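Quick note: the coordinates plus some simple rules give every number you see, no bench work behind them. Only a predicted model underlies this, so the values are computations on that prediction, with no experimental measurement involved. Cβ atoms are built from the backbone, for glycine too; each structure is taken alone.
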Structure P
Amino acid sequence: MPGEGRRDGCRGRVYIVGAGPGDPELLTLKAVRAIREADVIVYDRLIPEEALGYAKPDAELIYAGKRPGRHALTQDEINRLLYEKACEGKTVTRLHGGDPYVFGRGEEECIYLRERGVECSVVPGITSVIAGPAYAGIPLTSRGVASSFAAATGREAPGKPRKAVHYGKIMKAVDTLVVVMGVGNLENIVREMLEEGVDPELPVAIVENATTPSQRVIEGSLRDIVEKAREADVKPPAVIVFGNVVKLRPRLWSLNGASGGAEKRHA
């Protein structure tokens, strides 16, 4: 796996790797190779458990998982850890859930390392933005239904000088909107869309634990999805899909259901 960047001070290298959305069969061959080569693996909470099974018996495994308000390591600590392990001459694989450059912090880690002379390469992963809807039988685009889609985070970084994500405006500009990390902010997202004039009957689906055996889907409309999510006690991780493509689910889910696990459906 060819590296990129300088190797001025540290003899090691770091791979910033996407481990996919949860289904271990969605790991890429290149991700598996990076795991097998690693002397040190720094891994997130939402990676497939099976991914660590590819590690060398003597590989050092370091958990760096994050939950809202509760982090095993802060981002600054993770950055320093990657640097220190690389400077010990080790090959380090940093495992992110999904794709490290899609609502992850992979680019921050790579910039930090490269600025300090550490060789760093990225291995893209399959993001839940596309995998979650697909496993639920929801295409993000479909001829005659949706020709555009967007993805947004449902939880912006604290301390931003101003709000950067305007869900209502985005929804009026595209056919399909996928929101990740939005369960805790769903009520505000829906309110903003309604205030922006988005149709209250717009179909919505929430895919909880996407691509795993515990995946389930809650369907509704913009008008009632908050209440349905509350009744179903939806918990993160989940992706939320807004758009008429949700209507295609009854015709497509049977094609994906076996792959998506023992899914429960709430309509």
Structure Q
Amino acid sequence: MISAPAAATNYNNGSRNNNTNIIEYLDWNNALNILDKAYRLGLFVLIIGPKGTGKTSLVRKFANSIGKDLFSVNFSLRTRESHLIGTNTIDNGQINFVNGILVRSMTEGNLLYLDELNAAEPDVLLRLDEALDDRRQIVLKESEGQTIVAKDGWFSIGTINPLSHVGTKELPPQIISRFPIRIMLDYPPENTELEIIKKHVNLNYNDEEIIRSAIRLANNLRRAASLEEIFYSPSIRETIAFSKLITNNTNPKDAAEIVFANVYHQWGEIEYRKVMDIITSIFI
């Protein structure tokens, strides 16, 4: 017997989001339009970019715009085939097969979000490859060889981080080929990042120049991280956090230390001091 779990929001390494809330996302590079075209054409999409550039917010906004439930899997070394496919359970002495997040999304025809796909293990990618090919089906060897065929409208979006990120590895060519539409989502221009912040923080006019300075600081650190001069690249989340501290009457230099500098302590005092020197030159 095959059964699906109750409509809980979390299941193992995956989650299902009912898109009832307003999702703030500034589509500064026309990504939503590309996603919409890909969806209408039935072409899976791969979003490429560093952490903290809004990849997940983009996917959530898109799912909301097309009225699809979003089934999400965030890949890591701990993600197993069973998270995607399902597992046998015993209920009142009867063995039942409970569908995993991949199978559930296929049978319901919803949107499957494969986050940080290049952190997945080879055996997991192998099962995904089977489902993502043109047949849109998968054989459940775990459940008497039943073949699951995706419902019309099933769609998948994957994201990958640059190989410089810890835990990432190069995707096999056959997996890359399953996602023929590719979107590069990098950090936005300064004015755009300010507009994104304004969607999350009620800024006073007098605060804007301080926020711009923080964005320039973040961009300097991002460039340094891309050149492997420092170990961490701050995300848009951090410029938003800095902005919230500023609107709560925190001294700019203190806010910058709290948000941007302190994280570098984990790589040692020299790394922390390197970042603090940059902060001191900006926020005197």
At a computed -11500 (helix-only ellipticity at 222 nm (-39500 (n - 2.57) for each DSSP H run of 4 or more, over all residues; to 500)), which of P, Q | Q
Any idea which of P, Q comes out highest on mean count of other Cβ atoms within 10 Å over residues 131-138?
-> P
For the read-out Cα extents along the principal axes in Å, a value of 68, 40, 38 was computed from one structure; give its label from P, Q.
-> Q
